[in-house]
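Asker: For reference, the structures are reproduced in the following blocks.
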Structure 1
Amino acid sequence: MVADLTTWGAYTEYMLRPFDSLVPVPEGLDPAQAVSMVLSYVTAYQMLHRSAKIENGQRILVHGAGGAVGTALLESGKLLDLEMYGTASQSKHELVKSLGATPIDYKSEGFASVIKEIGGVDAAFDAISGKNFKRSFKSLRRGGTLVAYGFYDQAMGKGGNVPLEYTSVMLMNMLPNGKHANFYSIGDLRKKQPGWFHDDLRALFELLKAGKLKPVIEKHLGLEDAREAHELIEKAAVKGRIVLRVAE
């Protein structure tokens, strides 16, 4: 069994891929757990270690903490003994707590005021975009890093302009406040540093094999239920992730 990050055709039963893009999957791993590593966990791992360069015991803020990447960030952060805060809907607060983070209800609480009370964070991971990027940046301690990714609002048709949002994040680095900001894209980073994807996915497989990671999977659905899967994701109703079984 091998793993790869696809751009197109991920729902196909068979796919032709370059040999050097494949990462061997250790024997004995549950395929549903193994496939969870490829996108959301590599994203979380690289944002923590490659983008924010987080150190043990630091404090982080995770937006969408109950989702696929959010739960991966919390689980990976727990291995580093991080102090973690995560925005999530009320229905996902118990999940966020179980992963070692303090939940913040984004519908009734202003995360910026909560984070300000504790003195800021060393890193904020924000997939929401727009004004949220700016609030997350303000929530940083001096020397902290904002890692922007995903553009959730634009993906959900809530307006905004991706190139302008990207530019605004990069311009944050010009402010004389000792804070940093960057934008993370798993595809772009893999093109620039293909070896990192292989190294990081192998490291995650080893952590999974050792029982140090346990992906939150709410549903296992067949390919014929792909529409249901997408509708649940669009409603932000999924705790963790959904795995589609393309073939038994």
Structure 2
Amino acid sequence: MAEEIIGNIHSIESCGTVDGPGIRFVVFLQGCPMRCLYCHNPDTWATYSNKKMSVAEILSQYDGVKEFVKNGGLTVTGGEPLMQTDFVTELFKEAKEKGIHTALDTSGVLFNPANTDKIDLLLKYTDLVMLDIKHIDDIEHKKLTGHSNKNILEFAKYVSDKGISMWIRHVVVPEITYNEKYLTELGEFIKTLKTVKALDVLPYHDMAKSKYKELGLRYELSDTPPLTKEQALEARGYILNGIRK
């Protein structure tokens, strides 16, 4: 009998409304390799969690609210879900056997184009990839997250070539990603992807300041103002202009 896979869980939201189509059962996994300057969940960075759950335990909780989420499904987010690929694969496999729509909310940073066996198995059971592209410029991406964006953009192309539906998410931050050139270039990249079904332009906010203070962490963007609704609309327009080019 195969050993049961246990996941490090940060938290669960039973009726999420912004994590995929419909009302979603959202599993937040623990652990993330990136250190985005605007991250609003720094408590998910550490790989270790006191909350450990099996696939069966999670799906049992799902069953408790399935009538509320029957037009939505199951979303796994983080942290970074690809840090626990085996667990997410098993969870999605079991979910698909129950007829549950599955969505993977990821940055794609851990994608390795030279070794795709595990990601292929995960994508086999994935209905939707919600890909968070942090910055289209590689140098600026490293400043923002501590990592290159090359594997992320390769992952986007890979998912597209697999024919899997994608939502692209992009946080717009004043003085960092709120830039006509970068936003237009992002749109031009999105245009090359064949399976993008939605674009989420997310305005930067600073509501995580108190959380950083509680955790004894320095908040690097303490002087950066939140993005206004008008700026968010303008940013979306720049991206769409790039897509139309």
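Asker: Thinking of 1, 2, which structure, once mean count of other Cβ atoms within 10 Å over residues 35-42 is computed, gives back 17.6?
Answerer: Numbers: 1: 23.1; 2: 17.6.
The read-out comes from structure 2.
Asker: When distance in nm of label points 7 Å out along Cα→Cβ at positions 59 and 179 is compared over structures 1, 2, which one is greatest?
Answerer: 2
Asker: Comparing structures 1, 2 by volume of the Cα convex hull per residue in Å³, for residues 115-218 alone, which one has the largest value?
Answerer: Working: 1: 159; 2: 136.
Going through 1, 2 one by one, volume of the Cα convex hull per residue in Å³, for residues 115-218 alone is largest in 1.
Asker: Match the computed value 17 of relative contact order in percent (Cα under 8 Å, 6 or more apart) to one of the structures 1, 2, and report its label. Intermediate results must be reported in sequence, preceding the final value.
Answerer: Values: 1: 20; 2: 17.
Only structure 2 yields this read-out.
Asker: Further, regarding this structure: Here distance in nm of label points 7 Å out along Cα→Cβ at positions 99 and 211 was calculated and came to 2.2; which of the structures 1, 2 was it taken from?
Answerer: On the way: 1: 2.2; 2: 3.6.
Computed on structure 1.
Asker: Quick check: 2.7 is what I get for distance in nm of label points 7 Å out along Cα→Cβ at positions 27 and 163, calculated from one of 1, 2. Which structure matches?
Answerer: On the way: 1: 5.3; 2: 2.7.
Clearly, the read-out refers to 2.
FYI, it's all coordinate maths here, none of it is from the lab. This is a predicted model, so every value here is computed, not measured. Cβ atoms are built from the backbone, for glycine too; each structure is taken alone.
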